[in-house]
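The structures considered in this document are given below.
Only the coordinates and a few stated rules stand behind these numbers; no lab work does. It should be emphasised that the depicted structure is a prediction, and the values quoted were computed from it without experimental measurement.
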Structure I
Amino acid sequence: MAMDTEAMDAERIPARPRRLGARLAVLGERDFRRFFIGYTTSLLGSSMAPVAVAFAVLDGGGTGTELGWVMAARILPVVLVLLAGGVIADRLGSRRLMLGSDVLRGLVQGLFAALLAAGHASVGAMVALVAVWGIGEGLFMPAFGAIVPGLVRREELLADGNTLLGLSRSAATVAGPALAGLVTAVRGPAAVLLVDAVTYGVGALALAGLRLPGRPATAGARTSMVHELRSGWSEFAARPWLWITTAQMGLFNLLVWAPFLVLGPLTAQRELGGARAWGLVMGVYGVGAVLGGLLMLGRRPGRPLAVATVAGLAWALPSAALAAEAPLPWVVAGALLAGVGSAVCGTLYGTTVQRWVPARLLGRLTSFGALGSFVLGPLGLAAAGPLAARFGTGGVLLLGAVWQVAAGAVVLGVPAVRNRRWDEGPST
């Protein structure tokens with residue numbers, strides 16, 4: 001596999017934009033192209049599902065607190081299985097784990113759709129189903145982080161591969177929420193979840209057809225999972241740029257994103273026009289992410305983590321607009337800019353991890369990064385409703401917006417983040 005050592009040759013990563021044909025050369029890689037098509041299809045359904053789940057709860061008479069519990073039930077299992085998923089991905093290979101995850105999630109969404117259509121989806125049943133869904137996601141995430149270098153054999157195309165995968169996520173978030181809002185309003189949430197189940201099947205078929213290189217033999221006897229986790233943690237802790245940005249993302253999910261996801265649809269239902277309005281907000285967020293991805297295609301800023309941190313400040317805008325009780329167009333504008341920032345941040349951060357982390361550690365270090373990013377998310381989702389009831393929706397959202405700006409300023413002050421450059425040699 002091309003990415004096998006501590007770093008790749010920095011001179012192979014161009015610093016200037018290239019022509020469109022060169023930027024899309026990664027699609028000439030057979031396995032990447034196949035994965036890209038299946039993953040994009042699966043993402044379309046996945047981006048539709050949260051809107052359907054949210055309004056399945058609310059349309060069934062659920063409160064903001066109950067919505068928070070359902071959403072937390074999806075995230076908590078992700079947190080619990082992430083580390084195991086990282087070890088399994090490093091041991092068995094990412095493709096097998098991702099294939100099993102897609103099959104599991106497809107079955108869950110099909111059952112969820114059937115229960116909703118039959119009128120038997122109580123809040124307790126929703127909690128149980130989204131928890132199993134979360135297990136599948138927790139296994140998929142570290143495997144996804146580790147598989148990309150194997151799909152892109154020409155290492156100089158790795159960043160473009162990450163950009164295109166980010167663009168597929170962004171495009172799905174454009175079409176998904178907007179389509180989900182429309183379908184939910186016309187046909188109900190069950191139809192949306194059925195579509196999601198089918199798209200997971202498409203993703204599984206794409207994974208089954210990959211021809212990835214065999215995994216290198218491991219010298220010596222295989223160690224225990226606990227030993228491998230300890231080894232992975234030592235490697236993670238030895239990279240300040242990695243654990244500092246992970247801590248920032250964890251607090252972002254607690255204080256900014258979780259309240260936005262719970263209180264946003266609640267505010268939309270009460271004040272902005274319901275499911276269609278919220279679908280518009282999240283759809284425009286996706287438009288911004290598409291624009292951000294197009295902006296990044298073929299571009300390599302000299303200090304990727306510094307640029308990523310600045311771009312992440314835009315996440316404060318939609319929460320601030322909701323906190324200020326701004327009209328829908330202002331919320332949409334904030335979501336657009338936040339989407340641009342999310343694409344820039346995600347592309348640069350993901351490529352930085354894959355560039356400076358050895359392939360043999362990618363599964364575990366990705367799982368530690370994802371765990372740190374999501375571990376506080378269930379608390380934020382569960383607490384958003386009760387805190388809004390006590391302190392007001394605007395107060396909770398405003399706190400998140402202020403925190404995002406302050407945290408970004410602090411992280412930019414850390415030399416390990418601010419000064420990491422594309423042209424550096426391998427280092428921690």
Structure II
Amino acid sequence: MKRFLLPVFILITFSSAAQRILTLEEAIATALQNNYDIRLSKNDSAVAALDYSFRNAALYPRLNGSIGTTWNNNDGKQTLADGTKREQNNIKSHNLNAALNLNWTLFDGMKMFATRDKVAEFVRLGELGIKNQVVNTVANVINIYYNIVRQKQQLKAIEEQISLSQERVKLAQYKLDIGVGAKPDVLQSKVDNNSQKALQLEQQTLIGQLKEQLNQAMNVTERNFYEVADSIPLNTTLSFGDIQNGLEAASPVLQMTRKSLDIAALTLKERKADRWPTVSFNSVYNFTRTNNQTVINPFSPLFNQSKGFNYGLTAAIPIFNNHLVKRQIKQAELDIQYQQVVLENQKSQLNLAVINAFLEYEQQKKALALEEENIILAKENVSIVFQVYKLNSNTLIQLKEAERSLNDAYTRLITARYNTKLAETELLRLKGDLVK
């Protein structure tokens with residue numbers, strides 16, 4: 001007996017764990033932690049943050065050291081003007097030199113400051129990129145999650161249709177048995193019941209596929225061992241004025257475009273700075289030592305050493321460089337104009353998207369109210385026709401038509417709920433209100 005109860009207990013325990021409810025908040029939190037697109041955006045932002053941490057490096061001097069040593073072994077021969085000849089083989093010497101160079105740019109037309117500010121703008125652009133990706137990921141998770149809920153509700157409607165079909169099979173068989181029915185009614189009822197069962201299998205497969213999409217968005221390998229909520233909560237109080245209020249300031253897409261425009265303006269400052277002279281402070285400390293074992297010229301020293309500190313200022317004045325700076329300035333100005341056009345285009349597209357999404361939102365709310373009324377009527381109609389069919393006062397065709405109307409009403413109602421949620425989510429995504 002114990003050997004039988006243990007597997008049953010394990011099966012019950014596993015089934016309970018497998019059917020845990022995954023809430024939308026848990027799905028969003030998991031996606032924000034694991035989603036590939038968000039992780040890639042964070043990596044891009046981290047690169048910009050790393051550059052920003054060294055933003056003041058452009059203002060610092062550059063210090064370089066060098067050291068070198070050379071051993072020489074030469075043969076020498078000389079003929080002087082008076083005809084004297086000197087010759088010496090195996091002349092050995094050792095040379096040692098070292099230097100410490102400092103170069104500090106004091107003025108470059110304020111280019112170094114524009115470069116530093118541009119690095120800071122890239123950091124802010126990266127932060128906005130992460131926010132935009134987070135908003136899009138949250139919207140994607142919401143849409144997939146409630147699509148699963150939608151299909152789950154559709155599955156429940158199909159199962160209700162199966163129950164009606166099974167009752168119709170029993171009733172048709174009973175009427176045939178007592179001699180008031182017809183064999184084709186029984187066969188047709190069984191065919192309809194099997195069709196509903198086939199739809200049930202298709203619906204279960206679709207739900208499994210949508211769960212895999214949700215798993216991929218969350219970047220988990222949990223497979224399908226969870227259930228989702230049974231209902232789709234709706235916010236039917238959104239107004240066009242609330243969405244439009246502060247839209248341009250809150251939209252992540254517009255914020256990113258504005259930041260690109262700011263970066264283009266700083267690039268123009270960098271290009272214009274190349275017109276100015278570059279003034280640098282230069283200094284060097286030199287050390288040189290030569291040690292000769294023998295020399296061919298008696299006036300050459302056997303040992304020579306020098307060291308000292310030198311400093312000064314250098315001004316590099318641009319005079320003519322094949323119009324390179326002029327061309328780069330024109331390119332930077334064109335890029336600013338391009339970014340301005342992109343910003344205006346983004347504003348236009350955003351306003352159009354908000355208008356369309358709000359019109360869809362309003363239309364789906366009206367459709368939802370209508371379908372909520374229709375489902376009550378369709379249920380009542382099926383109940384009446386079924387009772388009349390029991391009394392053999394109408395045909396199977398009339399009952400089938402009533403059941404089909406109920407099925408269509410369920411489909412339209414569930415679709416209206418989901419589409420209203422899609423429109424609501426899209427409005428909040430466009431404004432960036434999905435993430436605070």
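A value of -25500 was computed for helix-only ellipticity at 222 nm (-39500 (n - 2.57) for each DSSP H run of 4 or more, over all residues; to 500); which of I, II is the source structure? Walk me through the intermediate numbers first.
Numbers: I: -25500; II: -23500.
Of the structures listed, the value fits I.
Kindly point out which one of I, II the value 20.5, 66 was derived from, the read-out being Rg and Dmax of the Cα atoms in Å, for residues 186-249 alone. Please report the intermediate quantities before stating the final value.
On the way: I: 20.4, 59; II: 20.5, 66.
Derived from II, not from the others.
Matching task: 23 is the computed value of relative contact order in percent (Cα under 8 Å, 6 or more apart). Pick the structure from I, II.
Details: I: 29; II: 23.
Checking each candidate, the match is II.
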(request) Match the computed value -0.52, -0.97 of log10 I(q)/I(0) by the Debye sum over Cα atoms at q = 0.09, 0.12 Å⁻¹ to one of the structures I, II, and report its label. (result) I
